[in-house]
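Coordinate-derived values only; no laboratory data. Given the structure is predicted, the values throughout are model-derived calculations rather than measurements. Cβ atoms are built from the backbone, for glycine too; each structure is taken alone.
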Structure P
Amino acid sequence: MNHVRLHPLDSRPDGDEWIVGRRATGRFVALPEVGKQALDLLAQGLPTAEVGARLRARTGDDIDVPDFVEALLGLGFVAEVDGRAVEQEPPPTPTLAWIRPRHVRWLLSPAVPVAVLALIAVTLLTRPPVPLDYRTLLWSSHGSAVVALGAVVGWSLLLLHECAHLLTARATGVAGRMRLGTRLQFLVMQTDISGIELAPRRHRLTAYLAGIATNLTVASLAALAAGATAGPPRRILAAVTLLALLPLPFQLMVFMRTDLYFVLQDLTRCRDLFGDGVAFTRYRLRRLLRRRGGRTDEPDPSLALPPHERRAVRVYSVVLVVGTTLCLAFFAAVTLPADVTLFARAVVRAGTGPSAWDRLDGLAVVVTLGGLHALWLRTWWRGRGLRGKPSRPSR
């Protein structure tokens, strides 16, 4: 190859390296300074031989530019080689593609988090009558009404939460895509905003925290509205408040790559905290299992990381093991037996309930609970089919 034409690329400095990528595809890579120089020279349309000569004159080293270009081809950064278009899969269609960055640029304004914090402060100072216990969720004596409100409000809040990530990232020029996924026993909606790594840190953190801010905003508004009403509307609004707050403790489970995981990864300046943590955990587990059978020469994968990443990965691996173990244990001891009991009772009620309403109530619980578990199983199975394909962790 002699000449290459690159797709439009964005970059930002990151310590001694450069983060370079395509916002349209969400693919990015960390390059050393010499790699960034090679990229800039190729972007000027210089032949690969000329690029190699200029880099040799600057650095004193022979840089294998053809191999570098091959790596760029694998990343989808090259549009043409010697005047011939490179065959590539088109970028995935973004979710809500009709929304342009200019439409949501206001989400990056510093006034937005100030307004959210002010709303939360007003709510805490006025102390609306919203008891934060399980009885608030049981606002009706009819189980089907409780389940229906929980399903409608829960999924609506989930959609709003993910849209907040999507639109804040879109404001920075990142396309973003939403889809269902699973994390351990949980069915979740994920927003892939790969490419946000090219944005400034304030914008990255804003995108990561946008979902939590949305939940707190909804909870504050519902709580204030509950304080201004009475009777069934107050009970419903109180339930909405608690339903908006319930997902927030889940965000502390950073071992499942929650929103706060991405904040932690950014603040610790790690490239792939979860992936490196899993690799180190597997290495330690294999060493533990092989200790009785003799020594192993398998290298510690964390030794290839910079010192600050190595420390963060080793600490995170402990959180990963403990958190995953406790989460699965709670599922086996509490959640699964409760779901099975609720489902069994609903089946009996649907078939032998004393009235048509009781039978309908039981049927609604069976359909809702059974449908959610079937959806989890289908999503998990589809996720297994995607394993092994190159992808970035999603939100």
Structure Q
Amino acid sequence: MTVTVAAPSPSWPEDVLRLNAVCPYYTMFPLDFPLQQLAARPEATRVLDPFCGRGTTLYAARLAGLPSVGIDINPVAAAIAEAKLIQVTPAAVVRLARQILNGGMRGQVPEGEFWQWCFERETLCELVTLREALLGMSTPTAAMLRAVMLGILHGPRNKNLPSYLSNQMPRTYASKPAYAVKFWTKREMEPVRIPALEVIERRAKRLLDAAPIARGGKVYLGDSVETLNGLRQKFDLVVTSPPYYGMRTYVADQWLRSWFLGGPPEVPYGTHGQIARQPNQEAFIQALAEVWAASARRCRKGARLAIRFGALPSARTDPEQMLLASVREAKAGWLVKEVRKAGTPPKRTRQAEQFGKAGSAIEEIDLVADLVGLAR
């Protein structure tokens, strides 16, 4: 095994990269990682990310002019990632939003103290109307509007023009209702009227005015192994970052965005379907191994697998040894070529410190393997 330096990634103008930030998502890895892998494999023709999250790898493939496929079990992640593959104009997104809002009130407005404090009543009615209409739409324009709505649903108050529809909240995850109400009432922070269409128009223009040409691909919502077993495409490059062992709060922390996508109007505690729910490290390693094996079956010989991985400070695990064990356990023809330290990225982009009190970060690692034989 050798340890080498990653290829430098191309630099892009800020306005071209804005669509990649359509919606904050606390487990995102930096765009540089997939861009470096693409730069190192210029012969690649199609890219796969079996744990695509918010679609950073897919956007990197778009910048490189390649089609890509992403898979994620989380509806919020899949909805955000889908926007990275879409080519629509800001005008089309605004036109659809205006059409929905002009069509009159739809849906049932959630009741309760949280909803009264989180959104001004008229803004909440607009939000519910957009939610109800988009639940029945599957066009590219609807998918982009849906992602824009997820991005503006909650966040901090601005001194100037508002960027978010909610009362004061974090951008990356939704506060739990009891905590949020206590925070707002203690500070007497009542929600203010924010016209949804105005925020949509500003955000769509900012995100889409300079978006690069879409190169095709698809995002699948579901289990990675089951989805991969049903695909027919062949891939040359797999770039991904699986959930860290013990990281089980994706659904609960995105509960408000999950509601907008059709989920319940309260926090859904549970880990059904999440790979990190495994009861012990051995089971988690085996679950990862099954994904690497399924990925290999969809790859051409000579394909590359690049993984960024880390650990929660509380999990007491060695991410390098855990990841190496999963690749070995896959028995799929992946030959590890490189393992290198990736450092500790900023807190807002790291799974290991999604909350401020998670403890000292554990350094992440990058693993690169080549497919030297075809998987059975």
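Worth pointing out:
- Identity of the structure behind 15 (criterion: relative contact order in percent (Cα under 8 Å, 6 or more apart), calculated), options P, Q: P
- When distance in nm of label points 7 Å out along Cα→Cβ at positions 101 and 317 is calculated for each of structures P, Q, structure Q comes out greatest.
- Top of P, Q by distance in nm of label points 7 Å out along Cα→Cβ at positions 45 and 77, largest first: Q
- Test item: helix-only ellipticity at 222 nm (-39500 (n - 2.57) for each DSSP H run of 4 or more, over all residues; to 500) calculated as -19000, pick one of P, Q: P
- Label whose coordinates, when distance in nm of label points 7 Å out along Cα→Cβ at positions 61 and 141 is calculated, return 2.7 (choices P, Q): Q
- Largest in Cα Rg over 2.2 N^0.38 Å, for residues 21-148 alone among the labelled structures P, Q is structure P.
- Distance in nm of label points 7 Å out along Cα→Cβ at positions 181 and 237 derived as 5.0 - corresponding label from P, Q: Q
- Given 12.4 for mean count of other Cβ atoms within 10 Å over residues 157-164, calculated: source structure among P, Q: Q
- Source structure (of P, Q) for P(r) over Cα pairs in 10 Å bins from 0, in percent, computed value 4, 17, 25, 24, 16, 9, 4, 1, 0: P
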